[in-house]
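Listed below are the structures to be examined.
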Structure P
């Protein structure tokens, strides 16, 4: 998967050429009569006829106003419809008419380009078919001349797309090939190949020894025991703060003894999308060589109704020291996250602690399939994430979180319970439970139950919210650069 700069004159004849109605000065002379005719329509147009061997397919996009969120969404939807995967030919997009010095234009164009690159991989290409077409995965950005902004755009689009590809393939993998130990081994192999990256794995014995009782309880019903995987990127100084990302990694969720119905289990291999996303984020951080210390913690378990499975009414001791009453064994995501959050908070004392999880169906009922839920104990961190989401249009929406929800996590036998006593504020109640395990770290919870999957001809992992999290880290890097500039350092 590559994203490269080139010029219109060097664009290969077998490319799908994408131009803009508003940037007519960049149209190739040989195609101008055809483009003039296509431009008469108010809608975006695509054709394979009359191309004079200039390209294999031609698309003229009706609007270049990518600063408007609704226009960006319409363009993305249209390109998804005319770029069916797998793509067997290069895609060439003219970017010469955009002001890349404009931060909003740069970010929104990057969002569109990442969406195009995500078309290079689709679920049928995962490797399980006897015969399957492969994508060449080449995106060409057409420029009048190379400049630092266009080079940065190409580099960032490629890095984000590569990280999302890692996440999506991992989440798409069938559960029989994606057990907790399989993910741990993949993380270990990844870290060995890259300088500045480190991987540590806690097996089931170490999990018990280090007091991660909630993770242990969730995974002990399966013949495939749990793992806690920590990936570290050392891009900053040794004494510089860490930015920690925690991912829910339920590699398959039957609901445990609180068994789901069959239809409810159909997509439960995707209950580890949070872990897949934070793994992919580390690939992005590594590729961009960000000057930060970043850590990803993946809490991996299968939730199975085996003979040793946790039972409704069990009480376990968490890593944070809180006793937890388990009522609903299908509310296991908050259990594994609780221990992983506590582990990350106490070990790394992070400047920001962010978890990503397919945690509740309630957030889907509230926000739908395009907006992730945000809950946080720290207003500045919440604002940073909302700003990054607005810039990238990897959308989130803040939900309330304060002590008024404590009754939702109160237990009469233990310190906390994983199950509210009613059906009120389910998404927020889950976040309120998690907030008890952060050890006063600035923390944010992203419930991606609606956004982790894309739903078209088939269901597959979306890789979200990788763009949002990448922008969050890029903004931190930019802030550090500005601090140095302002102090003359």
Structure Q
């Protein structure tokens, strides 16, 4: 039997090989912790990834023949993806299904790239945005990996090549890439390492990392934020974003990642899809209690820093453990819902009201009134969304919320007037108008501005002016 070594992981001490991954001619991956514990094979001449080996009588012999490498890998990927469903999921409203169907080929290509990394033991870094949308997608990918590993009998050794990072910011920075490369340097692989981005990164601050990644890592990028002019999407091997297909942010990144996970493994990601849409306030969200509650719980876990030191241990595995425990799920849900209700009650009494152009009612709120309560499950961005829901229900659609706190201004507006208001254009104009604005972005319904420390109130006044408010 013939096989090919696809990945060798080395230790930091003496560059000693500690983990081998090979694929045999039947497309079956095999993984072992050392060259001498490889069952049913014994690797004796595998000094680098890409070494072809021929198995005879349980022994391996080096050979220069690598022309069948692609055949072996293709078979392995086909074996993995055979776990996927015969037909795509029918979950979601008709317009949402049309959006997803338009991206079906791109999602399949991304799934194949991910499965190639799995089959070959290539290191993968999955980075997901720290909210209910990004985390829902990451949990779905985690479940898919668990299913594939279980079905192929690869166990924990195979899964040890996949790493997970929750991302607080909106960019994949050069520092992030450098951090990932330090992990990847421990591997000698036939394929380039893979970075997967879920629900963030379509921002100017990601450009340097994207350019630097060329030739070093492969990128799978699933996002739903508006694509700014000049974003180097053509440098990303697999870039999936509804804006590139004539749709908008209501098709959430988490939902798309769930679709990809189902394609890979055949798991049922319906709950995670519903949570993603609910958490991100999508027009396609289902108001069913199970989806709303799941969205609240995943939001709460990812936003609550007491779940881990600087949230470093808030992994998809950890989130999944809470989703699968009725007691822990209810504890988080009860605490988060109670804190949210109390905070909104306080905020509604502290709102400042301004009149803008075209009858737009602008509501400003200093988040310090809530921050001093030291609630675990509330952060400005997510709270701003929930507070605006209440404002819109009481005062109508022609309203806008500007929540400010420290060096951030959080903006929320009804999707019914979002195009007319144009939050992203306003943010761009403010960046040109004042040096107080560092950066900003998001969606036309939900955006944020990062400003110099202590200058939020000054920028808020400029914002009010741009919206037509005239004092006095």
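Just so it is clear, none of the values below were taken in a lab; they were calculated from the coordinates. Remember, it's a predicted structure, so these values are computed and weren't measured experimentally. Cβ atoms are built from the backbone, for glycine too; each structure is taken alone.
Which structure, out of P, Q, was P(r) over Cα pairs in 5 Å bins from 0, in percent, for residues 95-318 alone calculated from, if the result is 1, 6, 12, 15, 15, 15, 12, 9, 7, 4, 2, 1, 0, 0? Display every interim value, and only then the final one.
Values: P: 1, 6, 12, 15, 15, 15, 12, 9, 7, 4, 2, 1, 0, 0; Q: 1, 7, 16, 20, 21, 18, 11, 4, 1, 0.
Of the structures listed, the value fits P.
So Rg and Dmax of the Cα atoms in Å, for residues 231-422 alone, computed for just one structure, reads 18.1, 52; which one of P, Q is that? Present the calculation step by step, with values, prior to reporting the outcome.
Values: P: 17.4, 50; Q: 18.1, 52.
Derived from Q, not from the others.
Could you figure out which one of P, Q the value -11000 for helix-only ellipticity at 222 nm (-39500 (n - 2.57) for each DSSP H run of 4 or more, over all residues; to 500) was computed from?
Details: P: -11000; Q: -13000.
Source structure: P.
Give the label, chosen from P, Q, of the structure having the highest value of distance in nm of label points 7 Å out along Cα→Cβ at positions 239 and 303. It would help to have the intermediate numbers written out before the result.
Numbers: P: 4.4; Q: 3.1.
Biggest value here belongs to P.
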